1. Consider the structures P, Q: one of them gives 1.2 for distance in nm of label points 7 Å out along Cα→Cβ at positions 19 and 115 as calculated from the coordinates. Say which.
2. Here Cα extents along the principal axes in Å, for residues 123-210 alone was calculated and came to 44, 33, 17; which of the structures P, Q was it taken from?
3. Which of the displayed structures (P, Q) returns the greatest value of relative contact order in percent (Cα under 8 Å, 6 or more apart) on calculation?
4. Thinking of P, Q, which structure, once distance in nm of label points 7 Å out along Cα→Cβ at positions 35 and 219 is computed, gives back 3.7?
5. Of the structures labelled P, Q, which one yields 2.0 when distance in nm of label points 7 Å out along Cα→Cβ at positions 43 and 259 is computed from its coordinates?
Structure P
Amino acid sequence: MAKTPHPSGRTAVIGAGGIGGYVAALAHRSGLDVTLCVRTPVDGISVTSGGSTWHAAVPARTDPGLATPADWVLLTTKAQDTAGAEPWLRRLCGPGTTVVVLQNGVGHRERVAPYVPEGTGVLPALCYLSAERTAPGRITHHIASELHVPEGPLGQRFAQLLADSDLNVTQVADFTTAAWRKLLTNLAANPITALLQQRMGVFRDPDMAALTRDLLTEAATVARAEGAQLGRSDVEGTLEIYAMVPPDGGSSMLYDRLAGRPLEHEYLTGPVVAGGERHGIATPLNRMLLTLLRAVDRELRGERADG
């Protein structure tokens, strides 16, 4: 049952996938005035977590033209769908609006800047949670409920906004390092599960763990050249995270492939390969994954390799 509406202002969540649906449901349950902005209408959000299921009666809008400015806009679409969210962003952003970018990858502010009015506050957010959209309006939460944002006034306000929810918002001083560290957690899990169409249990194989270590070590070298303070402990920490995820857990890229949706590879593996090119660092493992993922993505989009 939802609590009395929160006094902190209106919140719009663009997208009702695993992340968007889960975050909107928890925010609504905490008493926030939340609206979902979606292409297909849903009758609220049902969340299955820890063996139980509960429902959040989050209202949904499907027409950007009817939207009015919100205090908080949570952008939860896949990174490759950012441009498609522009009609919502233009209508939802007004004086004092903060756009929180809950997407994978790095460079969140630069990605969103072309689609919001000049001067709009943009807060990047790193999602440490595994939630799967199993059907419209239905979310299965697998593990964790963590959001990491940069330290500062916007980060502090966002943490206060969600203080009564089951989402834990952590402010971090070195967001460049935090963003690349989060990217590490995606760099093997997403491509490998999507390419093999297997769930996280695949990383319990010793040979796969060894391959993953090499792939992440390669990426950490690029991250350091990009200004992130990453080392061997971050690589090993990522492997430990993989080991803690239930074997039947998945990744957002796996869920997209299984559903026949375009993949997010250009914003995950892409920055590693591009960063390697900028700094003269060889990235053969990540480059191989990117080539394979592009081939799969072309098939999902029904495109030919020669265009």
Structure Q
Amino acid sequence: MIRPVQAALEAYGDGSEVKRWKPVSGGSINDTFYLETKDREYFVKFNPSAENDFFQAEVEGLTLLEHNGVPVPKPLFNNKGGVGHNVLLLEWLSPSHTVKSDDKLGSVVANMHANHSKKAGLAHSNFIGELPQLNDSKDDWVEFYRDLRLGYLQCVADEKGLLTKERQSRLIKLRENLHTILNHNPPKSLLHGDLWGGNWLSGKQGKSFLVDPAVYYGDREVDIAFTYLFGGYSHAFYRQYEEEYPLEKGSEDRFPIYQLYYLLVHLVIFGESYGSAVDRILRRYTTTHL
């Protein structure tokens, strides 16, 4: 077993014998494991190179979601310093391979979005993938999205040499005219923030859980737009969501603007393979909409 994980277990207070230990799939950022001791089961995340507060941000996000009635794995221990640095112990959720819960997932997401705040953002920043996600609170949603989502990533992408002259020009133009393009002042909903198809799972009795959040308060259409970007959600999910919290008119026209944020994230992390998708959205909204 990896020594920092053993140290985290001991610091948590589980010094019982490890019965099983095996890698499991859990994304590309962390090393993830299933671990069973004599006393309980764990989902373990290990990342020796992440920022010191990387897992703490996840703990705070999971705690906020749970406090607002969202089913999530319970964070058990985050060893933020010392030998076990960058180890997170989470409750192990046994997956269901027989019961589909897409409709229940629609209810989970709708209920999450029904939690509102007066301001966009959050009391603290966190991460989207391994990138910092700035959450300074703002009254104006469009201003928040323009500056702290698109604007911040524009700076990061430019520093990495990922903005062509046309891409930079169109992104500036889009941000300058974003109030006109979105024409939208939504309630600020509690967002998961990273709702791709790999960040939910079906547990026992078909109960749906959300994992790996990048939470903040904003337009709920951001979460829904991301579900369409890479797929992984069934008609049952969207049908149930619409029954409980119908989207506002014009949401589909705004989806690409919100997908642009996630495509810029992928452009920064994975490179130019996402450039053409970014360019398609920029051309659409800086040519036909202005």
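Read the figures in this text as sums done on the coordinates, not as results from a lab. Not measured: the values here are computed from a predicted model. Cβ atoms are built from the backbone, for glycine too; each structure is taken alone.
1. Considering all the candidates, the number was obtained from P.
2. P
3. Biggest value here belongs to Q.
4. P
5. P
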